[in-house]
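Rule-based calculations on the coordinates, nothing more; no lab input. Quick caveat: nothing in here was measured; it's all calculated off a predicted structure. Cβ atoms are built from the backbone, for glycine too; each structure is taken alone.
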Structure 1
Amino acid sequence: MNGRFVRKTLSFSKELHLLNTANTLEEALCNFIRPIKTLRVELAEHTGQIHWQKLTLAMAAGSRSHAWTEKRAFDFRVCRSCY
């Protein structure tokens, strides 16, 4: 459960725009950066001990070919006309 919804926690959001910002950041982490343990594909060429490539949700959906780094996610800009 997200701590921002629980009233008596340090991360509780009183203001709606802070809650939206935190949720957007968490969604970006889950979809673009953090690989999911059960989502993986077997590599055609095994390199040493590595037999599987871990996938993020965006990679599994086919919208990205690689996982983002934290720096790439924070440098990403969304155009104002998109929302």
Structure 2
Amino acid sequence: MTKYDIMAVSRRTVTVSLPPELAKRVDRAAKAEGRTRSELFRQALQQYLAASERWNRIFEYGEEAAGRTGATDGSILRTVETKRQRR
């Protein structure tokens, strides 16, 4: 049984309010893709959360690397500006 099979068995209903124009866009997209609103929202939220988690890991890595090298926001900005000017 995959995680999606498990998700199909166990669900929790969440109510979301949308501005009318956004709701229309959601309905058009769902219809065009032959999916339900719920399927569309599930996929969108999964993609959003995965991207957010990736960015959090990237920032954590950056902070750890800065701590190891002694880099500061100011020194990083100066380095970026110097590299941009050399282009």
Structure responsible for 11.1, with mean count of other Cβ atoms within 10 Å over residues 12-19 calculated and labels 1, 2 on offer: 1
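Mean projected area of the Cα convex hull in nm² was computed and gave 11.3; which structure, 1, 2, did it come from? Present the calculation step by step, with values, prior to reporting the outcome.
Values: 1: 8.0; 2: 11.3.
Comparing all candidates, it corresponds to 2.
Can you rank 1, 2 by distance in nm of label points 7 Å out along Cα→Cβ at positions 28 and 44 and just name the one with the largest value? All intermediate terms of the calculation are to be shown ahead of the outcome.
On the way: 1: 3.4; 2: 1.3.
Largest one: structure 1.
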Origin of the derived value 0.15 (FRET efficiency 1/(1 + (r/R0)^6) of positions 36 and 68 (r between Cβ atoms, R0 = 35 Å, to 0.05); candidates 1, 2): 2
helix-only ellipticity at 222 nm (-39500 (n - 2.57) for each DSSP H run of 4 or more, over all residues; to 500) derived as -26000 - corresponding label from 1, 2: 2
